[in-house]
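Participant: Once you scroll down, you'll see the structures, which are given as structure tokens.
Throughout, read-outs are computed from the coordinates displayed, never taken from laboratory work. Note that this is a predicted model, so its numbers are computed, not measured. Cβ atoms are built from the backbone, for glycine too; each structure is taken alone.
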Structure I
Amino acid sequence: MAIKAVLFDVDNTLIDFWRMKKEACRAAIEAMISVGLKMSEKDALKLLYELYEIHGIESQRIFQKFTKKVYGKENYKLISHAVIAYRKMRESYLVPYSNVVPTLLELKKRDYKLAIVSDAPIMEAWMRLAALKLDDFFDIIVTKADARKQKTSPAPFKVALRRLGIQANEAIMIGDRIARDVDTAKKLGINTVYARYGDENPPEKGKSGADFEISDVSEILKVLS
């Protein structure tokens with residue numbers, strides 16, 4: 001059966017999320033050190049990432065938790081400088097991978113339905129797409145808020161298929177996380193594409209379990225051809 005819809009993950013598939021996160025965190029730590037934090041940048045970043053591990057990479061109160069861990073209470077001077085520096089740096093690095101826009105334009109030209117299936121919080125997903133002016137490319141956007149579950153469950157994919165009005169074998173899913181974007185989608189019968197370029201620790205080529213592997217988002221056009 002012919003492919004009718006292309007489903008995309010967002011972070012590390014359309015945007016280089018890890019690079020953005022690392023640079024924004026580094027800027028936040030430097031800002032806190034400049035106004036009084038008595039820690040080395042290395043130790044402070046280590047603690048910050050440990051807190052992200054505990055509270056989630058999208059935690060909106062991470063600097064409150066950071067200062068409370070260091071001082072036993074929230075330090076609003078440090079928090080405010082960290083948040084401002086983080087946001088400024090995040091905006092600088094919030095850009096799509098180089099071939100994303102031309103690829104999406106070509107997919108629309110070929111009349112594919114396009115969808116987002118993301119584990120990001122609903123506002124975070126929408127804000128990233130809107131900031132990049134990518135939101136209008138997509139027919140639907142499904143987040144964990146829509147499905148009540150993350151992509152380790154088939155629920156988000158089922159929501160996307162239902163909203164698009166297609167069968168599983170009429171869709172192809174592209175993402176960088178094997179357990180979520182490849183394994184779960186494949187169990188439903190969705191065709192899968194592993195975005196090697198977005199995974200910081202990719203397996204050997206051909207070992208992802210996906211139907212296809214790509215090293216640049218534009219290669220999806222070749223896959224579909």
Structure II
Amino acid sequence: MSYDFKGRLKKGLDQFELSLTDDSIKSLEIYFNELKKWARKVNLIARGSSDEQILENHFLDSLTILPLLKKTDSHLLDIGTGAGFPGLVCKTALPDLKVTLVEPRQKRVSFLRHIVRILGLQDVTVLDCRIEDEARLPSSSSFTHITGRAVSDIKTFMAMVERFSPGEARVICMKGPKWQVEAADMAEVFSEAYIQEEVIELCLPFSGARRALLVYAPSRMRND
């Protein structure tokens with residue numbers, strides 16, 4: 001029996017109180033099927049993942065940040081995006097979103113470019129480099145949001161994105177249930193540069209796994 005991706009996606013979206021167009025859902029299903037096909041030969045996701053785990057841990061988890069990006073002219077920088085989580089998933093769901101995906105591993109970059117091509121996505125930049133590459137990703141680059149799901153802890157992530165501080169990008173950290181410890185550690189180092197603007201706690205719809213989205217803004221945006 002084939003997996004009902006669309007039905008399970010819609011059920012998960014309902015629990016997040018999110019809705020997507022039929023075209024976006026169709027595109028996400030193509031993305032899902034291509035991911036499974038490529039994952040047989042390329043290390044994109046954990047081997048042995050079930051369809052439900054792929055949907056929940058990668059697609060639905062990525063879409064939790066969607067409400068934070070639903071404003072005009074949003075431009076998301078996704079650091080260490082891997083197979084496109086969360087940046088390319090959000091772009092597929094929200095076609096007007098502009099995204100820059102940073103991924104140093106060439107096989108994953110090939111997959112990202114394949115998805116962009118077959119879905120006909122516009123305003124997607126895929127950079128096959130590391131975040132520290134000033135030539136490919138200048139500090140003067142303009143973003144509205146920065147995220148990176150694969151980075152180990154908040155303090156490390158903030159240190160990586162600090163060189164973009166002349167801009168006005170909000171930083172979205174996607175964390176698990178022990179986020180308070182990391183947030184406290186980060187505040188000791190970056191308290192003058194960033195303010196914790198928002199914390200959104202939620203649970204993934206099928207497993208009940210706890211998640212937290214921590215949104216940081218540059219301190220000079222305190223009165224925005």
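Participant: If distance in nm of label points 7 Å out along Cα→Cβ at positions 38 and 70 is computed to be 2.8, which of I, II is the source?
Facilitator: Considering all the candidates, the number was obtained from II.
Participant: Suppose you compute helix-only ellipticity at 222 nm (-39500 (n - 2.57) for each DSSP H run of 4 or more, over all residues; to 500) for every structure in I, II: which one lands on -14000?
Facilitator: This value belongs to structure I.
Participant: Suppose you compute distance in nm of label points 7 Å out along Cα→Cβ at positions 110 and 214 for every structure in I, II: which one lands on 3.7?
Facilitator: Details: I: 0.8; II: 3.7.
Here the read-out was taken from II.
Participant: Let me ask something else. From I, II, which structure was FRET efficiency 1/(1 + (r/R0)^6) of positions 62 and 174 (r between Cβ atoms, R0 = 30 Å, to 0.05) = 0.55 calculated on?
Facilitator: Structure of origin is I.
Participant: When you work out relative contact order in percent (Cα under 8 Å, 6 or more apart) for each of the structures I, II, which one comes out largest?
Facilitator: Structure I gives the largest value of relative contact order in percent (Cα under 8 Å, 6 or more apart) among I, II.
Participant: Here FRET efficiency 1/(1 + (r/R0)^6) of positions 6 and 158 (r between Cβ atoms, R0 = 41 Å, to 0.05) was calculated and came to 0.65; which of the structures I, II was it taken from? Write out the running numbers ahead of the final one.
Facilitator: Numbers: I: 1.00; II: 0.65.
This figure was derived from II.
Participant: Out of I, II, choose the structure whose coordinates give P(r) over Cα pairs in 5 Å bins from 0, in percent, for residues 86-205 alone equal to 2, 9, 18, 22, 19, 16, 10, 3, 1, 0 when calculated.
Facilitator: The read-out comes from structure II.
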